[in-house]
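There are structures below to look over.
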Structure P
Amino acid sequence: MDSQFQKFDISAIKILTTLMENFPASTKIGYVDLYPDEQDDTEKREAHIGVIAFLRHENLIAHEMGSASSFILTSHGLTLFGRDVKNHLASLLQQYEVD
């Protein structure tokens, strides 16, 4: 496997699993938050920042306003874990009558 994809894979899996473990709360996923003991690894830091940008661009994660490193999974991001939030909410709402 290409070493660039290995760097991508490491950060992407760490970011996505961390967000899923804490869903629906927004969670800090900055490099310092997820890799506190690896602050001197500039290549890994740059890759991590790039992965966050990619995941945001692909609408898999959303940035929490007011926090530099807090994010949450979007409905698209949740589908990576086999979760369909829209159908889930629709099924819950079927039990309520609307006037």
Structure Q
Amino acid sequence: MTFPTFDTDHPDRGVDGDAARHVQHEIAIPMRIDETDSFVRVPLRSVYVDDGLTGWKFEIGPYSVEGAAARTLANSLAHFGALSGHFRPAGGHE
């Protein structure tokens, strides 16, 4: 089944206009919108912007998280995995 994509254009340049945005990894997942009981396809990307300021960021559809916010997101997903039993830490270590 194909769902509409929830995303926007991301600028290809960094804050100074001269840097490049490098997508290092990309995958898309279906996500449910609880209010409407419908689904969208959301791209997930690991991105590096070589502008000397931005560096690494993680994109979730139209949103970007960096630094401490990305760490909090990763830790929240790890807690969900541990509580639900739906997945284990990367590398198969427990």
Structure R
Amino acid sequence: MEETINNYIIYLSISFNKGLIECIYSIKSKEEEFAAFASRFDSLAALNNNKFEDLVKYNLPISASDSDFKSILEQVLMLDGEFKSELKNADGI
């Protein structure tokens, strides 16, 4: 999913393989050819909380059923919406 916010192109990639759900943000300015920032959600969580690795057993969400997958995807899209809302409201971006 790609969205332009202010002067940035925000791309959220979601991949699903063998029950693991990987979410990656790629962010670049409109003027740049390549992404200035790319990171998985778990890396962002570790940047936000240096004890993240100690707090979780698995660093990626694991889906064991259709309902798990739906619930995790809803949470990912909620976090994506909150992140983009913060960017839209940020001064100087």
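Values quoted throughout were computed directly from the atomic coordinates according to the rules given, and no laboratory measurement underlies them. Values in this document were obtained by computation on a predicted structure and should not be read as measured data.
The table that follows gives values for the structure above.
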{"read-out": "helix-only ellipticity at 222 nm (-39500 (n - 2.57) for each DSSP H run of 4 or more, over all residues; to 500) from the coordinates reads -16500; which among P, Q, R", "value": "P"}
{"read-out": "For 142 (volume of the Cα convex hull per residue in Å³, calculated) the corresponding structure among P, Q, R", "value": "Q"}
